[in-house]
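A short reminder: the numbers here are calculations on the coordinates, not readings from a lab. Keep in mind that what you see is a predicted model, and the values were worked out from it rather than measured. Cβ atoms are built from the backbone, for glycine too; each structure is taken alone.
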Structure 1
């Protein structure tokens, strides 16, 4: 099965030798990724990877990039954090319909990760909820990839915070 996802990195150097970087990525197995380097010192790879599961696809891509560019620091795996407009595009409904679902089902709709003028959710939470609340459709594998991307991002942030010391009682820093 094919899985589509993006891995975003911060590079150790602002102006890498792009030809050498692209060659290293291809040699490491990232030839199934569209490489973007629009922002200086950043690297984004949009993968369309064939694998038995989303977890295998994402984990193999992470390992391939680490092999090619060991000094690169993962910023984010996507699709994960989304707004209602993003979810509407993925599910083929209008943004207004998504907002109506959120308001109508306020007690069961997933809580946002950030609530404000532009609220964001974990895509996996919203798609999982939608799967149980109607006949919404989205591309095969999207929910699986969203779940894996969310886990990758949460683990990355946990490791970052834990390494820095969380500044509160030790037991509160441990995952539930």
Structure 2
């Protein structure tokens, strides 16, 4: 996909302030599929199936909350399209950076547990849950990353390092439990 071939969704959302749960539900849905805010109550995302489906769900949530959403499709000019792409890519870059930082924390945690020789089944279960959380998070960000990016491969490598660290820890626990 090039900037010139991508059309964009523009979502203008209006939901009453109270109760706030409806506004929050719409906001969460918009963030879930990768929409980025461009102004007060206005969001954008590439016009691709995953984003269009998410926008329709956000519209339903807004309506259920007593509000509404205007959903426009636009083919922005080169400069505007480049700016929308920059905003969208910046949001993904931020998410990938946070993800890879958490992967680093995970592998550091495993290294600390190995250094402390804390080879218990309870600790192993906790670390397995941590890895599963990272895997879910990876899938979530990956589903929003509709444009090619080297950040996906880098994050994939970080996640593989986490899995390898957990495998090594599992071996220690297995040896400790089965002595």
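List of remarks:
- Sorting 1, 2 by distance in nm of label points 7 Å out along Cα→Cβ at positions 75 and 123 from high to low puts 2 first, with the largest value.
- Structures 1, 2, by volume of the Cα convex hull per residue in Å³: label with the highest value: 1
- Computing P(r) over Cα pairs in 10 Å bins from 0, in percent, for residues 51-146 alone across structures 1, 2 gives 14, 43, 26, 14, 3 for structure 1.
- Value -13500, calculated as helix-only ellipticity at 222 nm (-39500 (n - 2.57) for each DSSP H run of 4 or more, over all residues; to 500), assigned to which of 1, 2: 1
- With mean count of other Cβ atoms within 10 Å over residues 11-18 computed over the structures 1, 2, the top value is the one for 2, the highest of the group.
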